[in-house]
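Read through the structures below before going on.
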Structure I
Amino acid sequence: MSKIKNYINLALSDKRKILSIFLTAGYPNPNSFVDLAKSIYDAGADFIELGIPSSDPLADGHVIQQSSQRVIEQGINITKVFDYAEELSKYTNKPIIAMGYANPLLSYGIKNFFNDAKNCGISGVIIPDVPIDEYDNFYENNNSGIDIILLTTPTSTDKRIIEIDNKSEGFVYYVSMTGTTGNHQNFDEKSLNTLLKTKSLITKNHILVGFGISNPGDVQKFIPHVAGVISGSAIIKSLGNGTAEEIDRTLKLVSDMKAECKEQL
């Protein structure tokens, strides 16, 4: 069993749900990023998704786009992301997930990417712009044992959802809304019903919900129905320029969201 799935199973058996936090690698300060990520883990994050900076992050809203552009200008690339992951893997046994886009991986070389990712302690990879139709071709050289985590959306067909569940490893990433990350909305009964329909079709994996998860209230709405939640844009926005006050505020946000990640009695 994969490290990610095993971690989720152990947490659920202990009546705990998962909080996964997305961080743009190197943001807001490349030199202190590892210390920040360690603090995020300590504040309650179960997983950290290390965002590989991209000049064309198709699924990301303006907050993450701007953070990505900023760290690209500061020289953060895949190699540096791996350096961060290696340092974090020495600090914690919690899973580290890399999230990025197809073009940087193709430039790096798919086989080289997965080999190097494995060697630095990465347990899973999320590549939002590789559709299920291109899965076999894109990942044909991957025999690293790293989980390839796939995404499903409110508009995915039943057939597509089942195929995604069959192919995905670690968990299925349920995108809570159409559009890019960071567009917070008031999740209504329709949103929940769509999630429950998707959940009824997913039998192999647990589900984590992401996109628009911005505060403890959002966590409360989804956590009874899924194995965990993912927050990204709200964290990047809270970090701001990385002042001590902004970091403290962000750690409190992580802690407050984690407090809601429990089994409902």
Structure II
Amino acid sequence: MDKGISVYFGFTSPIEDRIKKIKEAGFDSVIANADPRFDYQNGSIKEQMKLCKKYGLKLSSLHARYLNSELKYFFENGKLGDKLEKNLIKDIKIAHKYGFRCVVAHMDGENNPIGLERLKRVLHYARKYKIPLAIENIHANNSLDYIFENLEDEYLKFCFDSGHEHTFSPNRNLLNEYGEKLVTLHLHDNDGTADQHTLNQFGSIDWKKLAKMLAKCTPVSLDYELLLYSVPNNLTEDEALKLCYQNAIELEKMIESEKSKKLKSIYKKFETI
């Protein structure tokens, strides 16, 4: 399984140094963002892609640009909603241009047909460019359920965010509900009180339970979306990357172990026939 991490993971080292360190830590791929508002942090998307190619990193998901305060307008008529729709289409085109596997979108507002019609138009471009649009679980009352209950499209997919579920929807099992739509992951941990985007060692997610659910899904890249400046013990950038990669290796082992258990169970059933 590929193992990935977000281009920005909490440290503000120069972008080429960061990309190089991601590769040297062992990662196969990256999550990126094409929003020009973050150019100061990561450089332009063109620069990021040039460096990923230079250091041999694959492109996993492209996170659609957004501001939390603007998300509601996607479900409303007007220029602000039109702008969000156009930006989402723009990100799909960027993902196609550079070769990302999918685009991840936050959806949140007063659920109504206006948002569904906007999504239908966006999905037209997703099909055209063969770039899946993955709706991410964010807080407990976001539009995820409404969208999946009312739209069916081969390019409408699911991005599972482990930290968001643990904090905002701890009593749900979203991989069990929408695992058949899973196309990408945002992995990170927290203590259950806030969206902390930290490493496994510093949170309280049951990763064995999560591995058991992931073992039932189509394999996807194990992508971490982190803000590692919040990691305790003042870890350096290199130390934090190394620890994150170890987390990914351990998660992969747990997933493979669960798959092996399932196969053994199937074999035993055949032996008794």
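Please treat every number below as a calculation from the coordinates, not as lab data. Because the structure is a prediction, the values reported are computed rather than measured. Cβ atoms are built from the backbone, for glycine too; each structure is taken alone.
Things to note:
- For 2.9 (distance in nm of label points 7 Å out along Cα→Cβ at positions 40 and 248, calculated) the corresponding structure among I, II: II
- Structures I, II were shown, and relative contact order in percent (Cα under 8 Å, 6 or more apart) at 18 was computed from II.
- A value of 16.9, 49 for Rg and Dmax of the Cα atoms in Å, calculated from one of I, II, originates in structure I.
- Taking mean count of other Cβ atoms within 10 Å over residues 80-87 as the criterion, the highest value among I, II goes to I.
- Identity of the structure behind 1.5 (criterion: distance in nm of label points 7 Å out along Cα→Cβ at positions 128 and 160, calculated), options I, II: I
- Test item: mean count of other Cβ atoms within 10 Å over residues 64-71 calculated as 21.1, pick one of I, II: I
- Highest-scoring label, criterion being distance in nm of label points 7 Å out along Cα→Cβ at positions 48 and 216, among I, II: II
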